[in-house]
Structure 1
Amino acid sequence: MFDKICSFENLHSAYLKARKCKRYKKEILEFGFNAEENLLKLKERLETQTYKHGGYREFIVNDAKKRTIRAAPFADRVVHHALCNVIEPIFDQTFIFDSYACRIVRKIM
């Protein structure tokens, strides 16, 4: 399973998911400028087990109510998506059929 998480194809897919609807933010543009090189570095750090999660950035959002948000650095969000790409299908099979929170809609046969 770890090899799947660390594969370049999975990391690239995770990169595309992590940047979705945020492509023009500075941090994402900087990562994307050398995306292939950054993904290969991330892959190497994961495989050699030298990867370390960065610090969170904290900010306030005022939607319906005031909320404090903590956001991981973009490279860490890529790793989060890479992990979810592999483990989500496994866990999803174990959930009861009428559990809908944060799940991908699947067609019932």
Structure 2
Amino acid sequence: MAITVTDAAAKRAKSFLANRGKGIGLRLGVKTTGCSGLAYVLEFVDELNEDDEMFENNGVNIIIDGKSLVYLDGTQLDFFKEGLNEGFKFNNPNAAGECGCGESFTV
């Protein structure tokens, strides 16, 4: 199982963690919500939970709980900036479709 982080996403994640002054990495996960069923979760992690898996890629620790790992295996975390918009993007090969607003996905 693998999660990858692009250079742009790694640079931005490291910057966020440095500005925050604490944290061991970023949590990637999924939660049940939205019109398609699942939505991505991205948050800072200060300590590991019992069911967490940790991957290091491109200098960033990625933490994923066991339930979410099934849906995120093979995902690439990217960061984009287009005009005034910027954010992290999940390139997930397991996603079969997204809702019209792009907030949730199905597998």
Structure 3
Amino acid sequence: MVKKHASGFMTFIREQGVVGLAVGLAIGVAAGDTVAKLVEGFVNPIVALIVGSQEGLQAAVWTVNVGDRSADFAWGAFVSSAITLLATALVIYWIVHVAKLDRMDKKKD
């Protein structure tokens, strides 16, 4: 009974690509850290040169006053986050495209 379950489990792992998924996850975590360091080391300084400082951009607020009420819109934090997202996506795309990782998957018959 145990042997049957173990055999079924191994078949599941082979057919579903669980090992490949685990390897991809491990590589993805390492790549994510590398991309984060690249953004931190190269993209953020460029943004700081353009807008004065990364912290200044993140703290940028647009205040709207209507009568006796006011609302603060933290547009700088959004722009900073969007820049980081776009830079991260661009670097990941570049790595996948240059290393031709998008062509590595076998097509199932």
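Brief remarks follow.
- Each of 1, 2, 3 could give P(r) over Cα pairs in 10 Å bins from 0, in percent, for residues 28-75 alone, but the derived value 22, 36, 26, 14, 2 comes from 1.
- FRET efficiency 1/(1 + (r/R0)^6) of positions 12 and 68 (r between Cβ atoms, R0 = 30 Å, to 0.05) from the coordinates reads 0.40; which among 1, 2, 3: 1
- When mean projected area of the Cα convex hull in nm², for residues 4-59 alone is calculated for each of structures 1, 2, 3, structure 3 gives the greatest result.
- Structure responsible for -22000, with helix-only ellipticity at 222 nm (-39500 (n - 2.57) for each DSSP H run of 4 or more, over all residues; to 500) calculated and labels 1, 2, 3 on offer: 3
- At a computed 1.75 (Cα Rg over 2.2 N^0.38 Å), which of 1, 2, 3: 3
Read-outs throughout are calculated quantities, based only on the coordinates presented, and are distinct from any laboratory measurement. Because the structure is predicted, anything quoted here is derived from the model rather than measured. Cβ atoms are built from the backbone, for glycine too; each structure is taken alone.
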